[in-house]
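Okay, got some structures for you below.
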Structure P
Amino acid sequence: MKSTIYSWKKQILDNLWLSVTILIVLFYILSVFIFYHFEYEHENNLTIIESFRIVLVNFLGEPYDAKTNIGKLILLLLFILGIFVIAILIAKMTAIFVGMNIGPQIPKNIKNHIVICNWHNNAESIITELHSKQAEPNLNIVIITDSNIDEIKRRYKYDKHVFVIDSDPTNYEVLLTKTRSHHAKSVIILIDPEHSDSDAKAVLISLAITKSNLISHQPRIIAEVVNPNKAKHLLDAGVDEWISSTGFGLGIIAQTALYGKLSDVYQQLLGYSSHNNEIYLIDNSKYPQWFVGKNFAEIAAILIQKRKDKHPVILIGIKRADKVILNPKQNDFDQLTPEDSLIVMAFKLPTLRTNYVK
């Protein structure tokens, strides 16, 4: 409601500015003819063109000695009006330069974007991955944070798809009206290294989004967690997925210690590149409907049989509801249902629905 009122106010101000501009132009033109009409009797060489010039230079501040009182009044009014117009133009130019300094402005009706709450030194890699050619290079991203704001604005000053808001992400009004998180595709809540309890702050941010009456659809909320023991609180607050970077890192270290070079495997899978494989989740709108009813081995065989040399796809698992089943045993997965999603490994997002026609 508040965002709608803001839009109305902005539209009214824009219309008012246009109306004032038109009135100023009309007054200027009318003044030229009035000035010419009264001054011509005292200066026979005066022309309409010369009247335009006299009125214009007086408007811009260069005085002219009119012969009649009406002419002097016209020039005085135009001189005062000129000061007013110059002041407005300076204010407008200042606003433009300030806007250039703080970077691009968030589109009024932005949606299907990514909102990133909080910021830390490793956060830039998330934007790099999201904007890679293999992901979504034109994806709009809104960052809301109250830490290191000048550095972040400088970094993304000329990126037309990244917008920075200097505010506390727990601020309910800013989170919903400025970032339009209720229209976002996903919300990423990062650890706040400057907060005494970053996980508690993440709970507040998630509650502000999920409990709002502005919610038109539920964005997917992913939270970075400091203490995995508090993950239950995040899930209760509406977080869909939580990630402990420390936990993942320790797990990779342990596996690499047992089986060398596994770190290279994870680095390839976790980074978007035309030379690397990534993991993709393919829902039922993106795979052929004739896959439904087949078991894991049958679907995997189809993908191998119709393997494309440039864009090969390998099936590695199934997502059923909130459960992920990698390399499922026969007892864990019988056949594909329309609600299931395929988990595949490929060099780019595969188009199974068109490439695997029966």
Structure Q
Amino acid sequence: MDQALLSKTAAAMVAKGKGILAADESSGTCEARFKSIGVECTEESRRAYRGLLFTTPGAEQFISGVILYDETMRQKTSDGVPFADYLAKKGILPGIKVDTGAKSLALCPGEKVSEGLDGLRERLAAYFKLGARFAKWRAVITIGEAIPTHTCLYANAHALARYAALCQEASIVPIIEPEVLLDGEHAIERCEEVTEATLRATYAALAAHNVSCEHTILKASMVVSGKGCARQAGVDEVAGRTVRVLKRTVPAAQPGVVFLSGGQSDVAATAHLNAMAAMKGLPWPLTFSYSRALQNPALGTWKGQSANVGAAQRAFHHRAHMNSLAAQGRWKAELEKQAA
């Protein structure tokens, strides 16, 4: 465990005005997204699309790191440079998703637990050699009638803690992602309650496994109304409730918190981040680790056509720029009208 390297990596991940691009979609997730724009999902089309994002001129001004999928970690740019090496030369940290997906939790109907701990120590050592300096493990918490259960919260917290300990042993900074899904008809009050319980369980497990808070990044859900709820909370309420939960549960020693967009619209994810980052007296920096909320405009512009690469990169650059401003509390809605 190289503490100096871990400290340097964690600080760089949440550097001022920078956030993390989540480009770790599985082939199945990519297939669904490509289908929406009429593009066949092949290894080459996935490589071309990821390459478009990674080679966007100036992206390094706003992007501190990229979470890669195993396939992407082993792919190269059109010039033959491994993606991880290309990103590192631009000053962008390569990261890697290491869980193997959420599976049904035995005897807990409607709940999931993420798997992938078997062989993880060896995989982390291999990923470190390939250039990965941080990793990600996503747990999924569903809100429904009588769920999440104590069993679900603690099964996922235990897995996150074991993963985090193995990462730190390998000198890789772990991103801890216990995602509370926005699917459902629940009110924002219920989301706040579940998010707090989830984070309490997670940090108790991290402490039990001797995980160092100083070398960990939280990838948090925002506290929002369920997607099917009749009353959708406004930006200020989302920001206030989310920060309240974080202050109650996340140690001040942690280097930073990055947010997932979780199915929010591009602009909503930016507006919520901006409102939180603008608050005074936060013990840690807040920034973004978005997938769809960063990629959607670029994907829709690209449409699988090489002639559209430049326009797609400009769309990605604009979205990254907007979120960079939001992470500093400097975003304004009128900036969205100024197409990059």
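Rule-based calculations on the coordinates, nothing more; no lab input. Only a predicted model underlies this, so the values are computations on that prediction, with no experimental measurement involved. Cβ atoms are built from the backbone, for glycine too; each structure is taken alone.
Descriptive notes on the structure:
- If you line up P, Q by FRET efficiency 1/(1 + (r/R0)^6) of positions 86 and 134 (r between Cβ atoms, R0 = 30 Å, to 0.05), the top spot, with the largest value, goes to Q.
- Taking relative contact order in percent (Cα under 8 Å, 6 or more apart) as the criterion, the largest value within structures P, Q is that of Q.
- When distance in nm of label points 7 Å out along Cα→Cβ at positions 54 and 78 is calculated for each of P, Q, the greatest value falls to Q.
- Given 15.2 for mean count of other Cβ atoms within 10 Å over residues 126-133, calculated: source structure among P, Q: P
- Mean count of other Cβ atoms within 10 Å over residues 110-117 - highest-scoring structure of P, Q: P
- Once volume of the Cα convex hull per residue in Å³ is computed for every structure in P, Q, the highest value turns out to be that of P.
- Structures P, Q were compared on distance in nm of label points 7 Å out along Cα→Cβ at positions 46 and 318, and the highest value belongs to P.
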